[in-house]
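All of the numbers you see were taken from the coordinates with simple rules; none came from a lab. Computed from a prediction, not measured in an experiment: that's the story for all the values here. Cβ atoms are built from the backbone, for glycine too; each structure is taken alone.
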Structure P
């Protein structure tokens, strides 16, 4: 039984997502986006994004690259990995700020470091909570790019494999 930031990970499972997880993951993504994104993107942009269906399509299209975190049988978070890029990581709203994101992030990093020595992710510059989270977990900002059509920038983070994380 591993203890991490006050949560018992023995009741958690992280595994490749299955087709049957899609609708739950989509609902989770919509809740997280509606709850967290207006602060840095604005209400209008968030509602347009949700209504466009792009979030749902990304999960459907990327299901083969998804990992899902479950507590008992309930999906509480997920991640989409595209080669060396952690494309998306989300923890459902009721489970945020309880250590679950760190557990999922560490698991995904280990999976990625089995293949890549340097891994990447992107986050909106104005998403201060995410930036703090990634930097506290050893990620470094490598570059900054303007997002087309939005008045914001995207940060590219990188993290390098340490000797302890070497490929087996």
Structure Q
């Protein structure tokens, strides 16, 4: 996975529209299906189970629609951010192995850590999560110093998911 320059304004605009469409779709579809279900099978008593069935059906319909549109060009930024988050989460789940390999000066571990830190900074900047950015920049500076001491040349482009599997 590569770190790509994403237009922050366009990403935010598309993400907000996508989320608003999901919420509106869930609301409208759930209400419509709830009316249909209670009209067909409702009784004078509580229709809570039918309402729940309408919401669940709406979720399945929206999941199907999302599956159909996920490869559209206007979904690129959203898809990229989802993939980046998934990869960073995968690295985080292997953090115990990663830290152990870093202690052993494993070159793959250094590349993985480099990607994790720079990918996190990229993600935080795109999502305006500046709360922990200062600490993250300190960790990046520490890792850069470590890389310099070992005479290595590392970039985020060097990362490959298979490196994490080799740790």
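For this structure, a couple of remarks:
- For -10500 (helix-only ellipticity at 222 nm (-39500 (n - 2.57) for each DSSP H run of 4 or more, over all residues; to 500), calculated) the corresponding structure among P, Q: P
- Structure from which 13.2 was derived, mean projected area of the Cα convex hull in nm², options P, Q: Q
- Parent structure of the calculated result 14.4, given that mean count of other Cβ atoms within 10 Å over residues 41-48 is the read-out and P, Q the choices: P
- Looking at relative contact order in percent (Cα under 8 Å, 6 or more apart) for structures P, Q, the greatest value goes to Q.
- When FRET efficiency 1/(1 + (r/R0)^6) of positions 97 and 129 (r between Cβ atoms, R0 = 30 Å, to 0.05) is computed for each of P, Q, the one that comes out at 0.70 is Q.
- Structure (P, Q) behind the derived value 45, 15, 9 of Cα extents along the principal axes in Å, for residues 65-104 alone: Q
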